[in-house]
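Student: Listed after this line are the structures, all set down as structure tokens.
Derivation of every value follows stated rules applied to the coordinates shown; laboratory data play no part. Treat the numbers as computed from the prediction; the structure is a model and nothing was measured. Cβ atoms are built from the backbone, for glycine too; each structure is taken alone.
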Structure P
Amino acid sequence: MRTKLHATRAVLSLLARRAVLFGTIIGGIVFGLIFLGCWALAYYVSPWWWILLAAYIPILFTFLLIRLFVGFLLNRLYSVKNLTKTQRKAVGNFADKLQRLAEARGIGWPMFAFICFKDLLFYRDLRTARNTIEDGTSLKRDFEELEKLF
């Protein structure tokens, strides 16, 4: 039972880290574009546009504090430093499968059919459908193998 808990926490921690990294990148791009817009307005129009940063800076610091807090919580959930190289690779492979299945589930059947049609057209094989079926059927076996590593 303890191994199942450790394996589950490791997989969830990795998936959460990926989601937080994606959110951090998006947030960084948005904040960078806002700053770039303020700079351009202040440089080309009027220096008074720097006042807009009075609202921007507290929001940026709040974002950074929340990001640090979430990172701290993720380290408390399950630290990646505790994993061996084989465990880290197995957890990454299992998380990749879960992520691919979630993406396939989220795109809807018309888009999935279009991707399968594209596979038939370019590769003469239903790669996406085959990989999705293989990922779905092998999850239980893969989790049992992952559980043995903990």
Structure Q
Amino acid sequence: MKKLFFLLVGLIFLASISKAGELKGRFGIGVNWPGVQVRYGITDKILAEGKVQFAINNQSNLVVPIGGRVYYLFPEIPGNIPIIPYAGAEFDWVICPVLTGGYITGGFGGVELMLNKNISVGGDAGIYWVDLWYQTNPHASDWGLVFNAGLTYYF
């Protein structure tokens, strides 16, 4: 029974692989590590995204960056699984019980693999500036390398 289920899922997946399709005017919802996002295709080259992420710092406090991203999509690299390279910018507010405020901002580049016209897997890396304001210390800031990965379903 398990083999039959996996065989059917595999056949449906293979049958659904197609050209990436147009993202303009389409919404996407997804999960990223570790959070959720909502996307919208503003034009055929620009995507906007709102996202929330969740993390625990070393004092077991919940850290929640909330913000947005803007993507510029480069021409698709055709193939069995089309690849869409992109570059973009991000800005997030940081919420945490031990902080009075903070933000994360930076630029990134990556690729999105369109598994079919509705499902994509993406990953990127970028250089980010982090500025956090603590209750006991005025603030801490630094540059950092950030990696992102996620799965998106487009309507």
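Student: Which one of P, Q has FRET efficiency 1/(1 + (r/R0)^6) of positions 57 and 73 (r between Cβ atoms, R0 = 25 Å, to 0.05), as calculated from the coordinates, equal to 0.50?
Tutor: That value comes from structure P.
Student: For mean count of other Cβ atoms within 10 Å over residues 81-88, find whichever of P, Q sits highest and give me its label.
Tutor: Q
Student: Related question: From P, Q, which structure was mean projected area of the Cα convex hull in nm² = 11.0 calculated on?
Tutor: Q
Student: Among P, Q, considering only relative contact order in percent (Cα under 8 Å, 6 or more apart), which has the greatest calculated value?
Tutor: Top value of relative contact order in percent (Cα under 8 Å, 6 or more apart) goes to structure P.
Student: Hey, helix-only ellipticity at 222 nm (-39500 (n - 2.57) for each DSSP H run of 4 or more, over all residues; to 500) derived from one of P, Q reads -29500; which structure?
Tutor: Answer for the origin of the read-out: P.
Student: Then there's this: Out of P, Q, which has the highest value for distance in nm of label points 7 Å out along Cα→Cβ at positions 65 and 97?
Tutor: Largest one: structure P.
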